[in-house]
Structure I
Amino acid sequence: MKIFINDEEYCFEDTELKLINVLKKLDVNQSGIIAEVDGKVFNNNELGDAIVKDGSKIELIKIFGGG
């Protein structure tokens, strides 16, 4: 399957994955991540609920704190 994360193309042999598994395969730290998958927003606690399929478009946003 081919997916796009922040406009960058990635290919996986799987036909469907949970987003959290995609992030683990890509070695992305999930702490403070908000994701939009095909127009639906998932907060950090919901990354395991997000299903990624062939052609999915994903936007990842890292939340930073401080002042």
Structure II
Amino acid sequence: MKRVSWIITLIGSAIGFFVLIITLFGSNGAPQEAAGAAIAVAFSVIPYCFARALSEMEPKGQNE
């Protein structure tokens, strides 16, 4: 389960990167850039928080 959550995190980061690039080149002003950047960060940070929480909940003696 831990490996799947990290793979989802990688996918989310890639999506966030593309959202940010599309936003920066397609926005009409600073408010649109800020909103797009916030969405791009959310695609990366939210899956990371879940993956990190799952990693920390695992007992320390187990190796996967």
Structure III
Amino acid sequence: MTLIVVLLFVAILASLATALVALFRRGGDPDSLLRALTVRVALSVLVFLLLMAGWYFGLLEPHGLGG
């Protein structure tokens, strides 16, 4: 489960980097920027749902910040 979440975070960062390159490219295609940001949002929602499902099925257990 941890490996999947880490891989999804790496994919989110890669999508964000792709959007940054599309933003700074001269005469860049706005569709590629929109596509990269859409992928980033979709991956972020997937990570959230995966974490919630892992908690629901007992694969992940929340812990406090200390104490």
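What follows draws every value from the coordinates through simple rules; no lab data is involved. Remember, it's a predicted structure, so these values are computed and weren't measured experimentally. Cβ atoms are built from the backbone, for glycine too; each structure is taken alone.
Summary of values
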{"quantity": "Structure from which 15.9, 55 was derived, Rg and Dmax of the Cα atoms in Å, options I, II, III", "calculated": "III"}
{"quantity": "Entry that produces 2.8 once distance in nm of label points 7 Å out along Cα→Cβ at positions 18 and 34 is calculated, selected from I, II, III", "calculated": "II"}
{"quantity": "Structure (I, II, III) behind the derived value -29500 of helix-only ellipticity at 222 nm (-39500 (n - 2.57) for each DSSP H run of 4 or more, over all residues; to 500)", "calculated": "II"}
